[in-house]
Structure I
Amino acid sequence: MTGRMLRVAEGFLAVLALALAVWCWTRGVSTTEFGPLVEGAPAFTGTRYSGSWIGGATALVIAAGLLVLDVVRRR
């Protein structure tokens with residue numbers, strides 16, 4: 001594989017990793033609407049975070065960053 005092809009492949013993989021990171025992040029955050037518990041009380045929203053999805057998104061962002069650094073280094 002030539003240097004140019006390798007840089008293009010790594011750039012593509014970096015973009016793919018970022019897209020997967022966004023997908024993982026959205027899967028890891030869920031919100032639930034709750035009505036008022038008693039009459040006159042306000043309704044509220046609860047947010048739940050799933051650590052495995054958020055951790056996967058973080059790992060993918062780190063991998064994408066390393067790929068971009070390698071592309072820049074190979075220039």
Structure II
Amino acid sequence: MRLLIAEDEAPLARVLKKLLEKSRFTVDVVGDGAQALAYLASGAYDAAILDVMMPKLDGVEVVRSLRA
């Protein structure tokens with residue numbers, strides 16, 4: 001399963017990525033909502049973990065854009 005983590009706090013993103021990879025997930029990490037939207041538009045992800053408060057676009061705005 002391929003996951004995307006969108007988190008602007010790098011230490012937290014690293015911990016999440018490491019834990020998920022130990023559980024055999026394939027994980028990509030981005031640092032803001034605009035990057036998350038671009039990555040998710042590819043359709044290559046099974047799920048995403050989105051921070052609610054990110055630069056450029058927050059997690060809620062990313063979901064709204066994807067659902068529109």
Structure III
Amino acid sequence: MNDKEQIDNLLQLYVDSMDESDPEKVKQAFHKNAKVVGYLHGDFMEMSTEDFANFVAAKQPPPKRQGRECGL
């Protein structure tokens with residue numbers, strides 16, 4: 001598998017983790033020591049991979065079951 005295919009697969013894993021609210025896929029997509037940073041509702045957030053996985057898991061029902069999916 002070439003570099004582009006590896007990157008595409010990793011990005012798809014991340015998108016799937018968000019669509020399915022799947023914390024295990026989040027953990028596969030991010031290094032265990034990664035920090036996920038960004039803004040949520042105007043507040044700056046910084047989370048560990050574990051905290052972000054829990055955040056994603058709390059989004060119920062998952063967007064995919066609501067008919068809302070992300071895409072690349």
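What to note about this one:
- Test item: semi-axes √(5λ) of the Cα gyration tensor in Å calculated as 20, 17, 11, pick one of I, II, III: III
- Among I, II, III, structure where distance in nm of label points 7 Å out along Cα→Cβ at positions 4 and 36 as derived comes to 6.8: I
Bear in mind that the values in this text are calculations on the coordinates, not laboratory data. All figures in this text were calculated on a predicted structure; none of them were measured in a lab. Cβ atoms are built from the backbone, for glycine too; each structure is taken alone.
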